[in-house]
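Novice: The next part holds the structures, each set out as C-alpha cells.
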Structure 1
C-alpha cells in the first residue's frame, strides 16, 4: 500500500487530498525510495496555487525527501538497496510514502545526518549554498542583506554567511522572529513594514550600501531592495512569497548604479549530477562541522499537509517544516 498527498486542481490548502496511489517498479535508471521524512517548501505552495505550472493533474506535490532505497533498476550501479539517501528538486512528487526516482538525482547521506535533518535541509540548504557560493560568492568582510531571515533558507544563510566572515543584515516579519534570526548569525535585524529598509542599510553601512541582496519575498521587497545596493551591486531574486515581481523598466538598473539582477533556481544549479553532488557535499560539510545548525521547528503527519501549508502561508513557521509519512 502506498499513500500520497495529491491535488486534482489548483487552489488553497483544502485542495490537498490524502489518497491511495500505486507503487511503481523502478525503471532501469531508477530506484524505489521509502520515505522516512519529507520537506515542506514554499515552492510547494506555488505549485498548489497554480503560480508554477504542473506537468499534469492529478499531481503529487513535494520537492525533497529522505529515506531508504528498497529496489534498484537494472542499470543502476552507484546506489544499492539499503542505502540512506536524500534528494531535492527532483521531479515533483515527494508527498508520498514511497516513490521511484532517477538514481542520479539522489545523494547518499553521511552517517551523522538523520532523515528529519536531511528532509529539512536539502532544498533549503542547497539553495543557500548556490546563492552564497556561486550566484554571488560572498567573501569575508562583505555586508549582505538576507530577506526572510528567520525562514528555512534564511536561517541557514545567516549562519553560513557568518561562518564565511560576512556581516549579515536580516529582515523578518515580527520581533519574535528577529530574536531567532539574531540567534543564528544575523548581526542586524530589521522588521518588515516598520523599518525604512534603505535608510537603515545606509546607516549600518555608513553610506557604502550593499554588494548583494538575497530576496525570496518578491513583489513587496523588490524596489526597496534595489535601493539598498551599491553601484554594480547584485539583486538576487529567488522567490515570490509575497507574489511575483511585476514587469519593470530595465533602465531602472542603470539609474540606480549599473546594477545586476538575476533570478536563479536550484534546479539549474544542480541540473548536472556532478554539481548536485558538489552542492550537497558542501552543505553536509558545514552541517557536520556544526557551523550551520538545521532547525526542524515544525513536524506534521504527511496526511495533515493542508494544516502545514496554512501555517506556512500565514508566516507562523520558522526554520524548516518536515512531514512524517
Structure 2
C-alpha cells in the first residue's frame, strides 16, 4: 500500500528537488511562553517550514508534479486554484521549470498573496466562488492543454511534502510524537508517511480548525466528505472537501485527529511570536495550538515535534488577528 511513498522513493524525490527546495531549519524549542502552557516535562522540536521558498511547504509538492511533466505539457503550461499559498508556490515552480502559470483565485484573496504570485510571473484570474475557480480551471485544461496542479491531492504532491518529514528526521532526536496541521491533507499525509517508516513507533496527531473539520467528518464517515459551511481564520486549512488519495494516506498514517478553535490559533500565534520571534499565519500555528490545547499534558517525558508550516501574512493582517 502506498508504494510510491516508500522511504527510498522519498529520498530520491528529495534529491530530484535539489536546491530549488530549501532544507528548512529545525530547532529545539525552549521558551517561557510555551513552558507556561505545557510545563518543562516535554522536549519540543519545531520544523520551521515557513522559511521555505515562497513562505510555505507548498513548493515541495508542486515542484515534484511539474518535474514529472513532459516537454509538451511544459509547453502548454499549468493551471491551479488557490486562495494564496498554493498560488504562490505554483507560480514559483512554474518559473523554475520554465513554463507558464494561469491561476484562479477568489476575489477576496489577500492582496499580499496575489502580489507574491504575480511577482513570480503567474497570470491571476479572479473568481466569485470556489466552484467557479474549479470550473474555469477545468475549462483552460480543455482549451489550452494546461496541466492542473492540485493544491494537495495526488501521489506526486504527497511525495514532495514527504521530503519535509524526511528532513526533520535527520535534524532532531527520535520523536515519540508529531503534531501536524491537516486541511486537505497533503502535508500531513507526506510528512507522516516519512516519519512512520523511519520511526515506526511514533504517534502522529493531526489538527484542524473547528470551523473547517472536513477531515474529522471524513474519518468518522470512512470516506471523503464535502463540508459546505467552512469558516475559520486559518484559510489555508479550510478546503470544503477531502480528496480520495490524501484522505486514504492520512487515515493510514495518522493516529489521532483533534480540532482547535480560532481563539486557540490566535494564542498559539502569540506564543510563537514571543518565544521564537516569528510571525506565522494562523495555519502555521495549528500544531502549536494543539500542543497547548487539546493535547496539553499528553507528552510528559516525551519528545514531540511541531511544524510552523507557513507565514504568508502581511503586517497589518497579523497585527489585526493577534490584537482583536
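Novice: Kindly point out which one of 1, 2 the value 15.0 was derived from, the read-out being mean projected area of the Cα convex hull in nm².
Specialist: Traced to structure 2.
Novice: 18 is what came out when relative contact order in percent (Cα under 8 Å, 6 or more apart) was calculated for one structure; which of 1, 2 is it?
Specialist: 1
Novice: For distance in nm of label points 7 Å out along Cα→Cβ at positions 135 and 159, find whichever of 1, 2 sits highest and give me its label.
Specialist: Comparing 1, 2, the top value of distance in nm of label points 7 Å out along Cα→Cβ at positions 135 and 159 belongs to 2.
Novice: Matching task: -14000 is the computed value of helix-only ellipticity at 222 nm (-39500 (n - 2.57) for each DSSP H run of 4 or more, over all residues; to 500). Pick the structure from 1, 2.
Specialist: For helix-only ellipticity at 222 nm (-39500 (n - 2.57) for each DSSP H run of 4 or more, over all residues; to 500), the value -14000 is produced by structure 2.
Novice: For distance in nm of label points 7 Å out along Cα→Cβ at positions 111 and 127, which structure out of 1, 2 has the highest calculated value?
Specialist: Greatest value across 1, 2: structure 1.
Since every read-out is calculated from the coordinates, none of them should be taken as a lab result. All figures in this text were calculated on a predicted structure; none of them were measured in a lab. Cβ atoms are built from the backbone, for glycine too; each structure is taken alone.
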